[in-house]
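Each reported figure results from applying straightforward, stated rules to the coordinates on display, with no laboratory input. Bear in mind the structure is a predicted one, so any value in this text is a computation, not a measurement. Cβ atoms are built from the backbone, for glycine too; each structure is taken alone.
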Structure P
């Protein structure tokens with residue numbers, strides 16, 4: 001059984017969703033038969049390598065809400081993430097473009113390190129305040145996750161895996177995915193947002209029991225623009 005996860009490394013709800021999915025998968029009796037594939041989704045394809053200024057101001061500008069409302073969103077995400085064992089440091093986060101980060105995650109698939117690299121880049125973004133759009137930082141971070149730094153640097157320089165990133169994003173559009181995280185189980189069952197562990201486990205169990213059926217059964221509503229209680233949208 002394959003689970004594809006559309007995600008962005010600068011999406012806080014994607015980080016929460018990753019943790020919740022890991023818990024659901026750990027409780028799933030057939031977890032050893034599950035292949036997890038990370039798919040690319042850029043929340044802001046036009047973002048510069050690093051966006052200066054407070055995170056709340058950036059969030060307010062992007063989604064057209066007052067700064068006070070943006071700070072409320074940040075506080076809510078921080079509290080929710082803490083309950084899931086994650087420390088989100090929006091005070092030091094350095095937002096930026098993620099195209100190169102997604103290329104590194106595709107590179108990691110070659111050596112079975114997608115999940116490790118995804119985790120490393122999310123932690124770097126939200127807990128350590130690393131400049132995720134900086135290529136030197138990316139090389140260092142993926143090397144810490146086990147990738148060959150020279151290979152990573154060569155990929156960043158020659159544009160490799162760019163087409164793979166675009167293919168993931170095109171597939172997301174075809175599937176009607178407008179917000180992340182989004183979990184697709186065998187392209188039959190879909191879960192939008194960082195749903196509770198129980199919901200994710202239920203979908204895994206249902207998909208396993210009904211494998212081979214053609215009817216799609218999306219779970220959760222499409223995300224509205226902005227970051228709500230479970231997801232971030234374009």
Structure Q
């Protein structure tokens with residue numbers, strides 16, 4: 001399956017993303033950061049972030065005590081992560097074909113990666129390959145239900161309207177503007193069952209699930225996330241297939 005569409009998009013918007021992600025408090029990451037750190041937890045083993053972007057999640061993993069490897073398919077993003085000393089090791093790599101040995105990592109992180117790749121099951125299978133038998137996979141997604149509709153306005157109590165069907169897998173693109181910055185997002189919307197099926201086929205079992213809410217005080221652009229979750233977080237571990 002061709003993944004050039006995804007890599008080309010993120011190459012084209014790399015500068016946008018670096019500015020967007022590195023402005024503290026600018027996007028939702030900062031309102032969920034403390035909860036994410038607590039959910040991942042302290043560690044001392046080998047951690048991989050696949051789809052590291054400019055490296056902000058890697059920097060949190062370093063603070064938690066992990067020996068961190070950062071990978072992304074986009075050269076500009078890997079270099080941006082390196083410039084910020086985000087990890088201990090770096091590689092430019094397609095997440096379907098990682099340059100690592102089988103069973104190398106104690107923790108694998110896919111933070112908002114799986115919704116950005118065209119061949120999601122192949123990426124999940126490859127993430128499983130590089131995990132130790134005792135490893136944990138941490139996945140963050142924009143909540144699949146949130147992706148299938150939209151609020152009718154920016155007001156906190158605006159109705160949420162589902163157009164079409166939740167069960168489709170479809171390409172999305174859109175722009176967000178905030179604080180003088182603009183970001184052009186693109187990726188894939190798909191139901192939760194698609195992700196869980198990919199985990200099952202890769203030999204991964206879900207051990208934890210969170211639908212986090214933003215930390216107080218809540219910025220206006222996140223108040224709707226107090227009513228309907230913005231993110232879905234999963235932990236999964238290898239299981240024995242019978």
Structure R
């Protein structure tokens with residue numbers, strides 16, 4: 001297998017609900033899916049948490065889920081992308097996801113306030129994400145109040161102890177089985193963030209299908225020894 005093919009196989013999949021591993025975030029995950037399906041009574045949902053918890057993943061996955069049902073949805077980041085958008089135009093969309101609201105300037109906050117009101121009037125939905133909890137954000141109070149009208153969840157990274165079960169469940173969802181020793185080797189020798197781990201599982205599944213070989217520790221060892229973005233012992 002050439003180095004180029006290894007990188008191609010290991011390329012991460014686009015964020016989706018199917019490749020998000022909720023762990024302890026099951027309630028937040030369900031709320032975001034309901035919002036994207038148009039089944040939520042609330043106008044907005046806010047996610048906050050540390051880097052790597054999956055906030056941006058869920059925002060992008062929700063936008064794609066809305067588009068998959070032919071809804072108008074857009075992902076924007078604060079402040080630059082938001083300031084380039086017209087709030088009145090955005091409010092006519094079914095779904096708007098805004099990432100990084102902790103960086104919102106006063107002008108960006110004013111646009112978010114107008115956008116929230118517009119979406120509420122039109123029956124649209126707003127999903128926002130921040131590294132900082134709502135109460136600690138430097139926001140104008142009328143915007144903080146409106147964001148607080150909806151559901152607010154802290155996303156927590158998947159604990160190391162929960163990763164084996166989560167990886168096994170992800171594999172089952174894709175129709176293949178991972179032996180405990182394969183999961184143990186992957187966690188011991190690979191990067192431990194879930195985005196990278198899921199990307200490798202997808203790549204291994206494709207490689208297994210292409211070579212008609214089961215996923216075993218020797219296969220994984222040979223694969224990881226090639227020039228991939230993994231830490232070595």
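Among candidates P, Q, R, the computation of distance in nm of label points 7 Å out along Cα→Cβ at positions 43 and 75 that gave 1.9 used structure P. In this comparison of P, Q, R, the computed figure 1.06 for Cα Rg over 2.2 N^0.38 Å, for residues 19-114 alone is attributed to R.
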